[in-house]
1. Work out the source of 13.1 here, i.e. which of P, Q gives that when Kirkwood radius over Cα pairs in Å, for residues 168-231 alone is computed.
2. Among P, Q, considering only FRET efficiency 1/(1 + (r/R0)^6) of positions 32 and 64 (r between Cβ atoms, R0 = 25 Å, to 0.05), which has the greatest calculated value?
3. Identify the structure, out of P, Q, from whose coordinates mean count of other Cβ atoms within 10 Å over residues 56-63 was calculated to give 21.2.
4. Output the label of whichever structure in P, Q has the greatest value of mean count of other Cβ atoms within 10 Å over residues 40-47.
5. A value of 41, 22, 20 was derived for semi-axes √(5λ) of the Cα gyration tensor in Å; which structure in P, Q was it taken from?
6. Quick check on the output: 20 is relative contact order in percent (Cα under 8 Å, 6 or more apart), derived from one of P, Q. Which one produced it?
7. Could you figure out which one of P, Q the value -10000 for helix-only ellipticity at 222 nm (-39500 (n - 2.57) for each DSSP H run of 4 or more, over all residues; to 500) was computed from?
Structure P
Amino acid sequence: MLKSFRYLLLPLSFLYGMILWIRNKLFDKNYLKSASFNFPVICVGNLAVGGTGKTPMVEYLLRFLKNDYATATISRGYKRKTKGYGLADENTTALDIGDEPMQFHLKFPDVSVAVGEERLEAIPQLLHDRPDTQVIILDDAFQHRQVTAGLNILLTDYNNLYTRDFILPGGDLRDIKSSATRAQIIVVTKCRRNLEEAERDQIIKELKPSPNQQVFFTEIIYGTPYHLFSKVPSAISHSTDVLLICGIANPKPLKDFLTTQVHTYDMLRYPDHHIFDSGDLAEIKKQFSKIASEDKIILTTEKDGVRLKKFENELKELPVFVLPVQHAFMFNQSEAFCNTVTDFIASFKPKEN
């Protein structure tokens, strides 16, 4: 029913697509200016709204780069209570910088985490504050063409490839499909585990990468849950009953995972980037108390966990666990992906003035 309704919106999608096409042409012809930096800048983004795995991809990059390079990341800071540029420190909260940047800050304390709606302004400020920075990762900035990154990593969901989608509001695309040509790397995310080489090759054929583009495939891997406050890990089992607290764009992979891993689960679904309040807390406690099992936990995502931390006094006596998630490269592509990224950084040569 919802899909049928969205098809009725395709005329609006056509109009919006024309506006996006004109905008991109203005950037291509240099009528609208795009700045580049004499500095390694990596952009992680997508063409669609919703979850394609940008946050786990930024974490993947931070994880393997931070030991060899002084690494920083800049995000918009969606739904934060502040404006403008900000750099995370020991007193920062999710309300200051947003849930995803706060997640980066907590998991990678040796990485510089900044926010700023205007990346063009945020990059120089970050380099001023942290002059030893060697590489910057822009989170969700592919469609913001005021900055030209040296390396663009474009993500597309296996279950909704951008080649099969439509422009908003009839579909989920927020940029035209031809913008994919600006990416040096395309990653097909959230693939099914038993993806065969024949299907992989068919997808690559459908994406029609240019000779200078590489296509990679990843699946979602869930780790061992850890306690929201103590960080102590605890495995779930087929006897565990779960109350899932979920405020992410696409919970389907998580729901599919729990279906195979636990006894039962009930879900309290919230909007993406939802800011929890005392009413939500009361509902969580109420629903958890209704689960009769003794082997029961409250399970949430890392993004949601960041926003629940403020209720430590109210939740510390309850078994609230966080489920970590990572990208895992398929077809033995992990080394090739990492080499492409590090080769870009190592071979980057600043332009002479």
Structure Q
Amino acid sequence: MSIHVFSSRLIGLFLVGLLSACAPAPSDLIVYSARNEEHIQDIFERYTKESGQKIQLITDDAGPLIQRLAAEGKNSPADLLITVDAGVLWHAAQLGLLRPTESATLDANIPEHLRDPQKRWFGLTVRARTIVYSTERVKPEELDSYESLTDAKWKGRVCLRTSKSVYNQSLIAMLIAQHGEEKTEQIVRGWVANLATSPFANDTLLMQAIVAGQCDVGIVNTYYFGRLQRDEPNIPLQLFWADQRGEGTHVNISGAGVTTNAPRAAQAQKFLEWLSQPEAQAMFAAVDLEYPASPAASAVEQVVRWGEFKPNPLNVAHAGELQPAAVRLMDRAGYL
């Protein structure tokens, strides 16, 4: 019996030592990220090289990360939350998971409409959600705004991603902020009436359907188009910047905020400020063919070739504030 007890203690001590060896040092910055590790690891390593600050990265989908932060409460080890979509960041802030960050650097580098009015989160990259069309069957002069896709000439020619996509929920929320619910519902009903087929699970399938001739136009995030174009340079698709004669093309962000219970809040703010600098901005945006949030940074050449456009200047926080109304509207309009 004594040998068994002694062995158990040895095993226990071994496991404790092993866990201690794997655990982050108290000085390590802990980042919860809904962005794929491949999209950010090089940038994190660059910061560590420049600053000496080590970073421990924990990745998952946004929903589980937010649930984890909420469950951990004051005991959370997380210092920074990085995720995509302003609506998701707004939700995390409303749950009390992100703290206000007063920073002259962030205020100077990140435009006002790309950050939380209460400074709990800041945009790091920008993606537009705009019209994509077949270059074989559509002329760009036939296109105009999001609303123009309700015209009778597009009957049976429109493809959409499912309404379950947070990107479409944010788009509709921003349209509500711009037009009000009544007009936005008319627009969405018009899209549904012009659908060529049932909504798709993602933007890539939507664009492949256009190439296959199932439909002629759709609405996608720019970086999804960029990925297809990178793999197939001659793909017969092109982006059209929606609503350039109106308020401008809808944009969304990936972004970050310092967590409410961050054990290393000062270090997290320094890292966030570094991410807002032009060089880091260009690196961050280039990885997934996005636009830098900072006007002082440049996009990669492939993105630049898509041409300049006027973005809608509405604060992207509306994507979160009006998302519940957007979901109800899409349900009423029969948008699945």
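1. The value was obtained from structure Q.
2. Values: P: 0.15; Q: 1.00.
By FRET efficiency 1/(1 + (r/R0)^6) of positions 32 and 64 (r between Cβ atoms, R0 = 25 Å, to 0.05), the leading structure of P, Q is Q.
3. On the way: P: 21.2; Q: 15.2.
For mean count of other Cβ atoms within 10 Å over residues 56-63, the value 21.2 is produced by structure P.
4. Sorting by mean count of other Cβ atoms within 10 Å over residues 40-47 in descending order puts P first.
5. Numbers: P: 34, 25, 21; Q: 41, 22, 20.
Derived from the structure labelled Q.
6. Of the structures listed, the value fits P.
7. It traces back to P.
We did not get these values from a lab; they are worked out from the coordinates using the rules stated. Quick caveat: nothing in here was measured; it's all calculated off a predicted structure. Cβ atoms are built from the backbone, for glycine too; each structure is taken alone.
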